[in-house]
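In C-alpha cells below, several structures.
What follows is calculated from the coordinates using simple rules that are stated; it is not laboratory data. Quick caveat, the model's predicted, so the values are computed rather than measured. Cβ atoms are built from the backbone, for glycine too; each structure is taken alone.
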Structure I
Amino acid sequence: MGAFLLTRLPPWVEVGAFLLAFLAGSVNAVGLLGFSHQSVSHLTGTSSLLGLALADLALGNALHLLFTLLSFLAGAALSGMLITSTALKLGRHYGFSLLIEAALLIMAMLTLQQGSDLGIYLASMACGLQNAMVTTYSGSIIRTTHLSGIFTDLGIMLGNRLRGIPINGRRLLLFVLLIGGFVCGGVVGTWLFRLLHFTALMLPAILAASLAVVYWRYSRRHR
C-alpha cells in the first residue's frame, strides 16, 4: 500500500525531502552542541531525560524539558491548523508553514544569543511544525526531523528483499535521501556552530524561507 501511494507523489518530493532533512539535521546539530547536548528535532531523548529528571526530583530541569516537549507539540498543532488535509496538493499552506518555521528559527537564534532558554523552545516548535507538515500523505509516512522510523522501514524493506520481495526503487531512494540529508545537515550544522555559535541557525532559517518562495512560485506556475 505504501509503495502504491508513493508512486502518486510528485517528482519534487525527493528534493524537498532531502532539503528538509538537511534543515532538521543542522538544527539538531546546533541543539546537541549548544543546548546542553539536547536534541530538538525529535522527542525520544528529551522524554528519557525528563524521566531521569523526575526520578532525581530535579524539578527545574524537568520543567524545562517538559516545555521543550510541549513546544514541539505546539508546532505540530500549528501545522495541523494550517494544513487540514493529509493529501499533498499544490495551493495548501506549505509555503506559509515554512515561512513561520524560518521566523521561529530566527527568533530562536536571537534569544539563544541572549542566553534565554526560550530559544530552545522556539527551535523545538519549529521542528514540530516541520515534522507535522510533511509526516502524512494519504497514509504514506515521510519523516524529516528524525531517522528511527526511516531506518525501521529500511530494515523491513531489506528483510522483505531477503524473502524474495522486490524493493521499490523510489521508496529506497527516498529513504537514502532522507538519511543523507539529515547527516549532511548535521555535518554542516556542526561546522557552522563551531564558527558562528548560535548564528548557525541562520542557515536552516534561510533554507526554510527559500523553500517557501520556491514552493509559491512552483505552485503559481502549475496550479
Structure II
Amino acid sequence: MTADEIQRALADITAEHDPTLKHLKLASLVSTVFRARGVELVVVGGSAIEFYTEGAYVSGDLDMCLVSPSRLDVRTRQELMGQLGARGGPRNWQVAGHYVDILGEVETLARTPFDELQAPYGPVRLVSPEDLLVERVLISVYPQPDEAAAACARKLIAVALSGQVEMDWPEAARLAARPEYRILPVLQNIVGEVAHELGKPSPYHPERPPD
C-alpha cells in the first residue's frame, strides 16, 4: 500500500462506528502492512472470538501474534507501525483511536489450520476456533473461576452449534484432553449446557436429546 492509501484507510477506520467492523478493518490494514515486509500475523484471543461471533463478543483491543518470521526485531516493529501513525510500542500501540497488541510467536496445538477472512484492506488470519475454545474454557476455571471467560466461551460455542463457525469438535476434545489443558470434562459440560439452552444435541452427547 502507498502512504496515501494507508492514510485513506486510517481515515476510514477512524470514522467507522461499528466496533467489530472497525476492528476488522484495522486488523486488515495492520496485516497488509506487515505482510508487505514478509511478516505474517494472526489474530488471537478475544479479538479472534469477536470476529468469529460477528460482534456477539467485543474485545477491548486487537491482539495479534507472529506467524512468520517467529522473531521480529523491535526497530522493524516500530518502523512498520510508524507507517500507520501509531503511538507507543514495542508491543502495544494506539492506532486510529484503538489499541493494537503485537505479541510473540503464536502458540497453537491444534491440527486444524488458521481461518482467513476477506477484509477491506487485505485478508485477516484467525487462530483456529478449536484453540480459542479450549483456551477460553481453561481460563474460565483456572486459576480461579472467571465468568467473563465462561461467557466468551459460551458465545463461541453457540455460533459453532448454530453453524456460523465450523468447529472440529473431536479436535477440540483432543486438545482439551492434552496435558497442557486437562479440561475435557469441563469442555464437555459447558458445550452440553449451551446445546441444551439452544435446543440442540451436544456433539459430545448426541444420544442425549434436549428436553
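For Cα Rg over 2.2 N^0.38 Å, the calculated result is 1.08, so let me know which of I, II that is. Traced to structure II.
Here distance in nm of label points 7 Å out along Cα→Cβ at positions 44 and 180 has been calculated and equals 1.0, so which of I, II was it run on?
II
To test your reading of the models, identify which of I, II gives 17 for relative contact order in percent (Cα under 8 Å, 6 or more apart) when calculated. Computed on structure II. One of I, II was used to calculate helix-only ellipticity at 222 nm (-39500 (n - 2.57) for each DSSP H run of 4 or more, over all residues; to 500), giving -25000; which? Structure of origin is I. Looking just at Cα Rg over 2.2 N^0.38 Å, for residues 36-99 alone, which of the labels I, II belongs to the structure with the highest value? Checked I, II; max of Cα Rg over 2.2 N^0.38 Å, for residues 36-99 alone sits with I.
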